[in-house]
Structure P
Amino acid sequence: MTRYFAAFPLPDPVADHLAAALPPFPAAVRPEPRHHWHITLAYYGPDDPDARLTWLTERVHDHPAPRVRLSGVGGFPGVTWMGVDADLDAIAEAATAKKESRPYVPHVTIGRQPRPGEWAPDLADYRGPEWIAPEVVLYSSEQGRYTRVGGVRLRSAPTC
């Protein structure tokens, strides 16, 4: 079943910097593939991609492009992640279709493990390069494969 989510992808130089900083993963930890690294703003589940992209465009296009930096490390049960140093609450709320019961914690998943706390890499002092996130991307997810559906350019986003 295809599911959808909105996210900021990591630019290649940011992903390169993070990849160079990561220590080896122990056998019990499944690394998150680099091409999956992103900062999720909202999950939608099964959906009509065209309608969702139109809806997302209406909700986020007028938001300013945020300055973002990966910073520190943390985790949820079964997940190790890199923290995000940016105020993304407003854009995440705009991109969310229904109110979440958990607080929004922007992050980039780097590993999955069967038991919480099984792996905590020494990355507490990590600070990646800063970048401007110029667009929110709608992705589809099916059987572990993420595919870009479309993007919404944000206000004040630099043009290429």
Structure Q
Amino acid sequence: MASLGRELDREGMVDLVVDLCTRYPIRSVEDPLAEDDWAGWALLAERLPGDVQLLGDDLLATNAARLDRAIDDDAVTAALVKPNQAGTVTRTLDVLERARADGVATVVSARSGETCDSTIADLAVGTDAGQLKVGSLARSERLAKYNRLLGVVHRSGTELGLATPFE
């Protein structure tokens, strides 16, 4: 908010995000608060409209212990999962399974600067993650992931749909 010439404390930021999500058709908010402001995240989760996804990225860092804390604190409704941040497929699957077990939506995500490897699309479909985040269609490494996703879905005979809260 420095560009607007004002600073907001935790409650001010929560109020701002809730106001924006109430006035506009926002369905997902990613990392609206500081990554270690656990109390703020819990407050925001409590106050956000029920149809808005509160997505933890930096808060969780694809880390099982941080996800467990977020679940215990009721601080998120969705977890962003970055396989290369987790470090191994096993750790990635662990985070996805823990989230699902506790009713937390999952978003498998690529990271900027990735290659054209499209394994992430298989991971998202294979784990029934519900959401895949790879960015706009402007770059070839992103198109490779979208093309793979469409190919997997086409061959499986299933249809792509909108995940909650986007239905």
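Any read-out appearing in this document is the output of simple, stated calculations on the displayed coordinates, not a laboratory observation. Worth saying up front: this structure is predicted, and the values here are computed from it rather than measured. Cβ atoms are built from the backbone, for glycine too; each structure is taken alone.
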(request) Kindly point out which one of P, Q the value -5500 was derived from, the read-out being helix-only ellipticity at 222 nm (-39500 (n - 2.57) for each DSSP H run of 4 or more, over all residues; to 500). (result) P
(message) Starting from the value 1.7: which structure in P, Q was distance in nm of label points 7 Å out along Cα→Cβ at positions 10 and 58 calculated from?
(response) Q
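Suppose you compute distance in nm of label points 7 Å out along Cα→Cβ at positions 74 and 90 for every structure in P, Q: which one lands on 3.5?
Of the structures listed, the value fits Q.
Matching task: 0.25 is the computed value of FRET efficiency 1/(1 + (r/R0)^6) of positions 42 and 138 (r between Cβ atoms, R0 = 30 Å, to 0.05). Pick the structure from P, Q.
Matching structure: Q.
The value 19, 11, 9 for semi-axes √(5λ) of the Cα gyration tensor in Å, for residues 50-97 alone was derived from one model only; which of P, Q is it?
Q
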(message) Ranked on mean projected area of the Cα convex hull in nm², for residues 18-105 alone, which label among P, Q comes first with the largest value?
(response) P
(message) If relative contact order in percent (Cα under 8 Å, 6 or more apart) computes to 35, which of P, Q did it come from?
(response) P
(message) If Rg/Rh (Cα atoms, Kirkwood Rh), for residues 82-129 alone is calculated from each of P, Q, which structure is the one that comes out at 0.96?
(response) Q
